[in-house]
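What follows are several structures.
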Structure P
Amino acid sequence: MFTVFPLLIALLPAKFKPFLYRRLLGWQIGSNVHIGLSYINGQHVIIGSNVTIGHFNILTTFRYLKIGSYTFIKNFNHFSGRCDHPKWPGYLEIGEGVNIMNHHYVDSHGKVEIGNNSILAGRDTHIWSHSLSYEQAKPMLSPLEITVGENVYVGARSTLVQCYIPDYSVIGAGSVVTRDFPSEPNCRLLIAGNPACVKKRYPLKTLNRVREPLNKDAFSKDPSITFNDEQNR
């Protein structure tokens, strides 16, 4: 049942999926959830209300998967967990109002958290939560933890490995992030390069005028980031 039912449900029309996930698999699925032709498989799955998951996404083999309300996952994304051994958390938590575009890969063999209102922009960003450990005679794969804070923008083709990204940060396109960056009060960090470092600091009060907080009522009608008239001038 753990593998066959999710595959069969994935092929059905979207309107039947939330009901079948609840009744057959015991998952917690909110209201107004739309799931396209995508495959989802996990031991413990929670999907909030007003979530949209597009076509040809794969979310598989999770011990724990949570997707917050008003999150939008577009097409052709791959989220991979692992739950065949106790040492692997297989944990992915996506916050509320998160936007994930196309062709991204998120390895959740370890533990990955993506904060509220964050964006994986463009395409081909890789997030890796496991690595080789050389603490023993024979190198072995070990789980890692990755935290992307709230209101973070991750540019296209970025690579994130065992790192902490503070709230309101911007990750430049093509960056390779392999370490933690501490939060700085009232400051938005521009993190970029290979290896990534802080390139610039912006006063947070200035950038709050650039992006408004997510309008959840508008999002439920049109799953895209909205900007006010002043921003578009």
Structure Q
Amino acid sequence: MWAGAGLVCLAAAVTVWMARDNVHTDDGPIDSDVFVSNHGRTLTTVTSWMDCEDKPDLQAHESAHGIALTEKRKWHGQRRSSDSCHNPHGGLISTSLDKPVGDRKITDGVTGEGITTFDDTHFPYPRYLPSGFAPADKAIGPNNSLGLPNPVSSKATWTYTYQRNPGKGGQVGALSITADAGETTPTQGTPMSFSGHAGRLQKTSDPSWTAVWTQNGYTITVWTDDPSMTDAEFLRITQSMRN
């Protein structure tokens, strides 16, 4: 009896050891742009991971003069050869700081390169959204329904996405707002004024609309893919943006 119990315990210990041995972690570089919010105390970026990985954690290593960011990544089994390591996922990850960013330099903790951030005080949040829309946990855009990260930009840029009825089933529509530092005059679409700013409105496909204009040193792009959204609702959103 005691021998049998001992074998069971040994087998359980070996199983736990093997499970732990197949879990690997490392520090990865920052894959996309960084958004500063909550009065400089919260940093957010876009990341991606595969089925054999956990969603990465964003970690900040603070000092008096700088902040180094890394993505703590964890995967199970042999990441490069595992049959389960398919299907990419995209999403937002955030970390809270001990004190506001202030004038501290933000760098990539793996590559050592500086990171240009986007301060949320400059973001043109909409004052109006149709019923059911809420902030999404990913940055969706044309040809990027998974919300995978775009390469790190040399200028301040950020995309904020809202989804209709996320997690509640049924038709999920998306609305994304992108702000890019620098004013690039749009050339495609019908000329239109958005809260006094000259821009262009384009029906890119059914049910997709895109509106582009410049304001206060930024190029603003509003895009939607939502079969339930009316033309009047989309235009109302574009006219409600914070200046």
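For which of P, Q does Rg and Dmax of the Cα atoms in Å, for residues 95-198 alone, calculated from the coordinates, equal 16.7, 47? This value belongs to structure Q.
Looking across P, Q, the calculation of relative contact order in percent (Cα under 8 Å, 6 or more apart) that yields 16 traces back to Q. Taking 21.0 as the value of mean count of other Cβ atoms within 10 Å over residues 47-54 derived from one of the structures shown (P, Q), identify that structure. Traced to structure P. Of structures P, Q, the largest value of FRET efficiency 1/(1 + (r/R0)^6) of positions 71 and 87 (r between Cβ atoms, R0 = 30 Å, to 0.05) belongs to Q. Quick one: mean projected area of the Cα convex hull in nm² came out at 18.3 when computed from one of P, Q, so which one is it? That value comes from structure Q.
Bear in mind these aren't lab numbers, they're just calculated from the coordinates by the rules spelled out. Computed from a prediction, not measured in an experiment: that's the story for all the values here. Cβ atoms are built from the backbone, for glycine too; each structure is taken alone.
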